[in-house]
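Take a look at the structures listed below.
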Structure P
Amino acid sequence: MLTVFALTSCGGGGGAVAAAPTISTSTGGTITTSGAYRIHTFTSSGTFTASGAGTLEVLVIAGGGSGGNSNTTNANGGGGGGGVISTLTYSVASAGPISVTIGAGGAAIADVTCSAGNNGGDSTFGTLTALGGGGGGSTCGFAGKSGGSGGGGASAISMGVLSLAYSTGGAAAAGGSQGNAGGLGNYNWTGGGGGGASGPGQAGSPGSAPAGNGGSGSTSTISGATAYYAGGGGGAGNSSERAGDGYDGGGRGFGTTSQYSYNSFPVEVNATTHGSGTLNALTNTGGGGGGGTYWANNIGWATGSGAGGSGIVIARYIP
């Protein structure tokens, strides 16, 4: 797995030449071990400094998009999960620095503000770039945005006129190699869920699950334990109408979901969906934020839409 250079003899003096340096004592990020692996985890931007040549396993997760919001209506879209790049064979040719960037989650849209969600920031490791997730759509005239995974669409009505353009979910950028599209918004009911790394966001509907759920994310054990990344945020309903759950780091949509009441916002990781108990996605997961609604301030959620989760980069190797 690693490039190791054997000792060689030098003509004339007959002394052995020291082995060329390998990657085994590289620095950067938070360093841990698991089994035979040495693991470098970056939750903020920095530098991986290779001590020599070798091959890495690398996971790059971009920031998730935030949910859409509105000031007069409900059914806004959830944010898309950040793009995911995973490789077992990242080659390091020689000693030296490798730049690492951690994408921020898309900023939440303020309460009683009509806007599509914000895209998450890109994350990078050397030549690898994972694309930030797309922001969720808004009922005031914005479709879900494209990104690593696309944001969910909003309600398809404005000024009493059906507009399918509003309901469109954002596309997965990079040819879909890093994520999936957002779900369609439903006329006057539930916003579409944001796309996730492993599945598209669910479309909104008048009533039952999986209306507006975020798309499923990616599972990885590169950190030494099972972890979940880049799930989509749930689309919003009204105060008690059907909304979507967030998956694999994603935030729930505002309203009643399969897991939560419309007026309960526990700060927790849901054991079933691996998503957030609030509209805000979980940090360092690249999850999309949940869609917001103008009802939020009336029943205890004054933040607006949900913010996307920040990204993460993990590299490991066997010394």
Structure Q
Amino acid sequence: MSRTKIKLCISGVAGFIGSSLAEKLNQEEHIYDILGIDNLSTGELENIPQGIKFIKCDVNNYADISEVFLANKFDYVFHYSACVGVARTQANPILVLNDIEGFKNILSLSKNTGVKHVYFSSSSEVYGESIHYPQNEDTTPLNSKLPYAIVKNIGETFLKSYHKEHGLNYTIFRFFNTYGKKQSPDFVISKFIKAAQNNEDITIYGDGIQTRTFCYIDDNIDACIAAFKTGGAVNSVINIGGNSEVTILELAKLIITLTKSESKIVHLPALVEGDMSRRLPDNTKMLELLGRKLLPLADGIKKIIKK
């Protein structure tokens, strides 16, 4: 007797993290039947792995997404569709607010079509400018005033409310900076590597002493899949990110060294808002799921350079 495959929906499948998730899960194609959806506003068709069924549609448009859900009856949903990037979201705040409709649509349709569990890509941006470090999922206040972060916080609230009222299970992944080979060129590591490889100036906002942590894409995906497969973090939140701080200036110097570049570092005026001074997650839950250490930053950058 043939075994019925588990039906998965991945929204934002043409994006960096969504496509990487689809690629890893599709290695077990005998277990999973994956359908990816994306409106291709920022994602790229070439990111979508071969063998993944794809439908172009907008989760923020109920007519679009309802047909997909009603026709497929998914078991699990990974809702990764979003307008992302600090500069992009600051420049298009109304576009960011439209993502609220996507939460409504995804959760309403999940409830009404028998979805067992929704996995949601939130963001470290919800923490805002914290006073508590490391930033813990349960004790650090969510205080950002940026539209992107507020919308992510609204998404988290929708998930918790649907669970409380309808029993729909959820897991919230708060992604800190994730990097890898397929990342969009307008994110910091991709941007710095491209400039360094072309011996162009690397520009930094402000003095560059703002700190970040970075998580290689494989560590991100492996942790999220571990949560999915083990049932870990049901109806709770997990920080997904590295816990080794580096200043943006140190990051630029590291990339120049690793690429053997002749690039110069140029300082631009500091951003008025959106460039938080520090990011440091408490990633205890993530490390427990992985059962291993994370890839060091220098090793991850080398992987990208050798692609």
Work out the source of 4.2 here, i.e. which of P, Q gives that when distance in nm of label points 7 Å out along Cα→Cβ at positions 22 and 246 is computed. P
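Out of P, Q, which structure matches 16 when relative contact order in percent (Cα under 8 Å, 6 or more apart) is calculated?
Numbers: P: 20; Q: 16.
Traced to structure Q.
Determine which structure produced the value -11500 for helix-only ellipticity at 222 nm (-39500 (n - 2.57) for each DSSP H run of 4 or more, over all residues; to 500), calculated from the coordinates; the candidates are P, Q.
Details: P: 0; Q: -11500.
So the calculation was done on Q.
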Which of P, Q yields 1.8 for distance in nm of label points 7 Å out along Cα→Cβ at positions 142 and 286, as computed? Q
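Using mean count of other Cβ atoms within 10 Å over residues 46-53, single out the structure from P, Q with the greatest value.
Working: P: 18.9; Q: 14.2.
Top value of mean count of other Cβ atoms within 10 Å over residues 46-53 goes to structure P.
Out of P, Q, choose the structure whose coordinates give FRET efficiency 1/(1 + (r/R0)^6) of positions 62 and 270 (r between Cβ atoms, R0 = 41 Å, to 0.05) equal to 1.00 when calculated.
Values: P: 1.00; Q: 0.50.
Value 1.00 for FRET efficiency 1/(1 + (r/R0)^6) of positions 62 and 270 (r between Cβ atoms, R0 = 41 Å, to 0.05) corresponds to P out of P, Q.
The numbers here are math on the coordinates, done by the rules we state, and not lab data. This one's a predicted model, so the numbers in the text were calculated from it and none came from an experiment. Cβ atoms are built from the backbone, for glycine too; each structure is taken alone.
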